[in-house]
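Read through the structures below before going on.
Derivation of every value follows stated rules applied to the coordinates shown; laboratory data play no part. Remember, predicted model here, so these are calculated numbers, not experimental data.
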Structure 1
Amino acid sequence: MKKVKIARTIEKWMLKNGFDSDIRIYFNNKCWDYCEGVKTIIVGIKASDYTPFANDNTITMTFEGRLYKALNMHSTCKYIDEFNELDFEGYWFDFGNDWNLTFYKLDKEGFAK
């Protein structure tokens, strides 16, 4: 259930900032796919089939377009600051490439498992 809550937190932030295309959030062997404002849920899919930096046990995101620019361009660093401030409830994320990121569960000391 925690993964769904985190995915909804990400989704809310994305839509608030107008990022509604060329994005996938993978978790629980499915993904939420966003294309031109339309969300489609694809079942039976794993992020590790699309990026070697995926963690199929948590959440992985892939993105292009506006979100890619927002998370990678210094002129839009307010978006990465906002994203970093979201409550991921005991999870930490790291970029695999500049077009994907993966979440890792933190242990009680705050280290990634």
Structure 2
Amino acid sequence: MAIKIESYSVIIPRVIIDPVYPGGSDALIVESEIPAEFYDENLISYGASDSIEIERIIGEWTSRGLRDIRKRKGKRVWIDLCLVDSEEGPTLPCKWIKFNNGIAEYKISG
């Protein structure tokens, strides 16, 4: 499956959310009233219209222990969450996102 990206979206794999959010990703979807086009069995997307909202979302999840940007082989990359531009894709490399025409899909490693 895949999820829709609007403007800028912070995307987090559900497997990362489950251990750090009370009730897991299913509870988050219900409590936050996330529309069906912004989550699937692997990913949840938070839309943001400005940099303040993006920082708030990322800050909320990093305070729960998620890692945002790290250097890998000399390059900055997204780790546990990823900021995606609806037109350009991930703002930094993100090994678990496949992006095409405003749609993001979880890329299984292997």
Structure 3
Amino acid sequence: MSYHGGKRDGSGRPVGARTKANAELRALAKEYTPEALATLVQVMRTSESDAARVTAANSVLDRGYGKPPQALEHTGDITLSIANSIALIRQREEREEQEEQRYAS
């Protein structure tokens, strides 16, 4: 009897894999980075709306330094949690570097 329907092990695109279309879109969007950053700076400096200026300033900072870490509530052993968090951050950074190298070529 053959198996029909449902999830099969190893099927589908791997989690986090990017499609060719996404890579092309990212490359195209990067061409507009200087103009987009200049627009954010202009809004930050000239907008009459405090909310717009703050949002633009935060966007500029996020692009220059990355987004600030989010607060986490923890109820377990903090030393183990910190070690795990550091390991996960390093793994994510390594994956991002590998993706950037892959899409740069």
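Thinking only about relative contact order in percent (Cα under 8 Å, 6 or more apart), which of 1, 2, 3 has the largest value? Between 1, 2, 3, the highest calculated value is found for 2. If helix-only ellipticity at 222 nm (-39500 (n - 2.57) for each DSSP H run of 4 or more, over all residues; to 500) computes to -21500, which of 1, 2, 3 did it come from? Attributed to the structure labelled 3.
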